[in-house]
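**Q** Take a look at the structures listed below.
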Structure P
Amino acid sequence: MKLFLGITSLFSFLLITSFTNFLPKKTVEKTVNDFSLKNTDGKFVSLKEYPNAKGFMIVFTCNHCPFAKLYPERLNALNEKYAAIGVALIAISSTDTIQYETDSYLNMVEKAQNEKFNFPYLYDGSQKVAKQFKADKTPHAYLIWKENNKWVVKYNGAIDDNGAEPDKVQNPYLSLAVEAQLKGNSPQIAETKSIGCQIHFRK
C-alpha cells in the first residue's frame with residue numbers, strides 16, 4: 001500500500017512538473033537606472049529632468065565610427081518627430097578616448113555644433129552607462145519606457161535596416177518600436193543585431 005501511494009505521489013509530481021514546463025513563461029524585461037552625464041552644452045542631463053516623458057530613445061554612438069557617421073540626420077529627424085509627444089532622443093558616447101582621441105569631449109562639442117544636433121549628446125567617460133545598458137556597438141539603439149516608475153527596455157539593436165542608403169530603409173526598427181508603445185502595444189520586433197564599430201571597454 002505504501003509503495004502504491006509512493007508511486008502515485010511520484011507520478012502526480014512528474015505530471016504537474018511536466019504541465020508547468022509547458023505553461024507560457026512571462027519574459028522578464030530588463031530595467032535600467034537613471035544616469036547623469038555631461039552634455040555638449042556643458043550641462044548635466046538625467047532622465048528625471050523630463051518629468052512628463054513616456055519613454056526615451058537612447059542611442060550609443062561616437063565621432064569616429066564610419067557607420068555612426070551615417071545617422072546624424074536620421075537622429076535629428078527621430079527627435080523632431082517624437083520629443084514633442086514625450087519620447088525624446090538622447091545620444092551617448094562611451095568610446096574609450098585613449099584609443100580614439102577623435103571621441104574626446106571637445107570633439108563631441110564640435111560635432112554636435114557642426115551636425116546641428118537637436119538632442120543631447122552626452123559624454124560617458126566612465127563607460128558605466130554603456131555597461132549598464134550592455135551596449136556594444138556604435139550605433140546601438142534602445143527604447144526605454146516608463147512603467148511603475150521604472151525604466152523598462154522595450155527595444156534594443158539597430159536603428160533601422162539600411163545605414164548606407166536611408167531612402168531604401170524598409171524596417172525603421174526604432175521608430176516602429178516607439179509607434180507600438182505609443183499605441184499601448186509591445187514592439188513586434190524587440191531586439192535586432194546592432195551593426196557598427198565595437199565599443200572598447202577599459203579594464
Structure Q
Amino acid sequence: MFLNLQLTRNLAKNVGMDPSKRTVSAESMQAEWAEIQAAQRDASQFLPLYNRYYEPIFRFIFRRTADENLTADLCSQVFLKAMQRLGNYSFKGVPFSAWLYRIAGNEVAQYYRAFKKNRVVSMEDAGFSDIMEEMDETDNEALRQLLIQQLDNLKDSDLQLIELRFFEHRPFKEIAEILDMTESNAKVKTYRILERLKKRLSN
C-alpha cells in the first residue's frame with residue numbers, strides 16, 4: 001500500500017472535499033426510508049436518491065483513487081448495483097448513504113484487487129490532529145511523518161476503520177454498516193488499532 005499524502009490533499013481541494021461532521025436526524029432517515037420504499041415499488045422514484053447521493057459517493061470513491069475518470073466509472077457501477085439490489089434493502093437505523101458507501105467500498109476494493117495497484121488514502125490535517133488527540137500524543141510534524149509510515153503498514157481492513165473514523169469523521173454506527181460489522185466491534189477494533197499505533201510511535 002502507498003499513501004500519497006500531498007497528492008490527495010491537492011486533488012481533494014479540486015472537488016471540494018472539506019472534512020465535516022455527518023449527522024442525520026431520525027426524522028430525516030424516516031422520510032428517506034419512505035422515498036426508498038417508493039423506489040422499491042417504482043424504479044423511476046430512485047432518481048431523487050441518485051441526485052442526492054451522487055456527489056457524496058463520488059467524493060468517497062475519489063478519496064480512494066485520486067483519479068476523476070476512474071471515480072466516475074466506479075460511481076456509475078455503484079448506482080447501477082444499488083438499483084439492482086434496492087429490493088433487498090431494509091432500514092437499519094442508519095442513513096441510506098451508509099449502504100451506498102458499503103457498495104462503493106466494495107467496488108474500490110475489487111478494482112484494486114483486479115489491477116493490483118496501490119490504494120490511495122486521502123488525509124487532511126484535522127484527521128491527524130484527531131488521531132493524536134485520541135492517543136494523547138502531542139501533534140507535531142515529526143510524529144505525523146512517523147504516523148504516516150505506521151498507517152502504511154496497517155492491514156487494509158484496519159486502515160479503513162481509521163480512515164472512516166478520523167479522516168471522514170463518521171459515527172461508529174455508520175462505520176459498522178459500511179464495513180459489515182457490529183457497532184461495538186467497530187469501536188473495539190478502532191481503539192485497539194490506536195493502541196498499537198501509539199506503541200509503535202513510542203518505540
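**Q** Name the one structure among P, Q that Cα Rg over 2.2 N^0.38 Å, for residues 100-171 alone of 1.32 was derived from.
**A** It was calculated from structure P.
**Q** Match the computed value -8500 of helix-only ellipticity at 222 nm (-39500 (n - 2.57) for each DSSP H run of 4 or more, over all residues; to 500) to one of the structures P, Q, and report its label.
**A** Answer for the origin of the read-out: P.
**Q** A value of 167 was computed for volume of the Cα convex hull per residue in Å³; which of P, Q is the source structure?
**A** Checking each candidate, the match is P.
**Q** Still on this model: Any idea which of P, Q comes out highest on FRET efficiency 1/(1 + (r/R0)^6) of positions 36 and 108 (r between Cβ atoms, R0 = 25 Å, to 0.05)? Intermediate results must be reported in sequence, preceding the final value.
**A** Numbers: P: 0.90; Q: 0.60.
Sorting by FRET efficiency 1/(1 + (r/R0)^6) of positions 36 and 108 (r between Cβ atoms, R0 = 25 Å, to 0.05) in descending order puts P first.
**Q** Can you tell which of P, Q yields 29 when relative contact order in percent (Cα under 8 Å, 6 or more apart) is derived from it?
**A** Q
Read-outs: derived from the displayed coordinates by stated rules, not from any lab. Worth saying up front: this structure is predicted, and the values here are computed from it rather than measured. Cβ atoms are built from the backbone, for glycine too; each structure is taken alone.
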